[in-house]
Every structure is written in C-alpha cells, then in structure tokens.
Structure P
Amino acid sequence: MSPHSWFFTTTGPDTTAPTVSGTDPAKDATDVPVATPVRATFSEPVSEAEIILKDAQGTAITGTAAMDSTNKILTFTPQQPLAHSATYTAEASKAKDTAGNIMATPHVWSLHHGGA
C-alpha cells in the first residue's frame, strides 16, 4: 500500500459581528408612503435582531417585526398607518450571528412620510 498525503487549511473562529448592509426606506428618504414597512438587511444571517421605530418626540411606534426565511432581512410593520408629513427614526440592533457575535452598535436612520 502506497502512502497518501493531503493538505487542508483551517480558518479561525468567526469574530466579525453582523452589520446592517441596507435599509428600506433608505437613510433620509423623503415622501415615503405612510403604509410602507421598515426593513433592515443584515450582512449575514442573524437572530435576536430588533427594529424600533420612533416618532419625532421619541415615542416608540407599536408594530410587529418578522425575519425573512434567509434570516437576513428584518421587516417592521407598524400596527397603524404612520402620520403624514412626519419624520421617524428607525434603529436596528441586537442582531447576533451563528457564531454568537452581536452587533457592536445600533444602526440608526431617519425617514420622512410625505404629505396627504
């Protein structure tokens, strides 16, 4: 029997925390329809992520959040239509990847709903 040899390379542990790679509506979007849900797309599959949407006075908007089947897109749908001619701040945070890395800082962006 002749000897066999092979080579392989291993990688170190995943130490890169997930980030938000995109938002919908985009940062500082204007004339956003009042029924538009708010989405955050993450750089990798995540769990435990949340989106908080607040009005100009800092009051959290009631709604539901749902993750898509890829575990990369979190959608927040307000319980009621948002106000016309109003600015809101969205914050995505607490996302954790499969290696246990947690977002370092929340991702914050604003959007403005157009007039009636």
Structure Q
Amino acid sequence: MPTWPASLPQKPLNDPYQEQAPWSVIQAPVEGPPKSRRRYTAAPKPVEVQFLMTQAQLDTFEAFLDADLKGGSLTYEWREYGDPNRPLYNWRITDAPSYSRRSNKWLVSIPLIRMP
C-alpha cells in the first residue's frame, strides 16, 4: 500500500483545518417519525487538510497522486495530523485537490476520508 511521501510536509496547516464526525445513519421514510439505523458499524471520517508546499513538493505530490494512487483511486497510509504518536490510518482522496499560489509556495487543499 502506498504511504504519504516523506519528502512532503507531514503535518497539515492548523488554520484552516476541517473535519467532520463519522456519520453512518440512514433514515427510512415511514408514516410518522422517520426510522433511523446505522448503515454500518464503522464510518469513514471526512477531513479537509491543507499543506503549504514548494514547487518541488507539489511536483512530488502530483506524481504520488498520479502514479502511486492511480489518479486518486487507491488509498494510502498516513499518520493523522502528521503526529508520530498516532497510528497509521488508511486515507482516500475524495475529490480533486486544489492549488493556490502563495508568494513562492503553493497552498494545496486535499479533501480526504479516513477509512475505518
């Protein structure tokens, strides 16, 4: 399984950083109040991270996305928040990353889900 490249930033920027609670509830339309149940016991956790990268790091990221992740179709291993004390999790990029220029660096936004 691919791993987040060591030459890329390991810790995302704190601001902005966005995550959502895992959600695995489905509701069935019935007469009266809707009935709810869990869809599955473990739900993926949506997260959006941003990294500040040099041009060389952006090139590495794009090569990682294209070659190692087969255009984003595969999952990869990464420690959440880049914290070496946290376990490795499997992550999937859920949509096209976006890049915006910041002086001589790139702000890279990546929508992810942490796989259960």
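Derivation of every value follows stated rules applied to the coordinates shown; laboratory data play no part. Everything quoted here is computed from the prediction, not taken from an experiment. Cβ atoms are built from the backbone, for glycine too; each structure is taken alone.
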Top of P, Q by distance in nm of label points 7 Å out along Cα→Cβ at positions 13 and 93, largest first:
P
Of the structures labelled P, Q, one was used to calculate helix-only ellipticity at 222 nm (-39500 (n - 2.57) for each DSSP H run of 4 or more, over all residues; to 500), giving -2000. Name it.
Q
Thinking only about distance in nm of label points 7 Å out along Cα→Cβ at positions 29 and 45, which of P, Q has the largest value?
Q
Out of P, Q, which structure matches 4.6 when distance in nm of label points 7 Å out along Cα→Cβ at positions 85 and 101 is calculated?
P
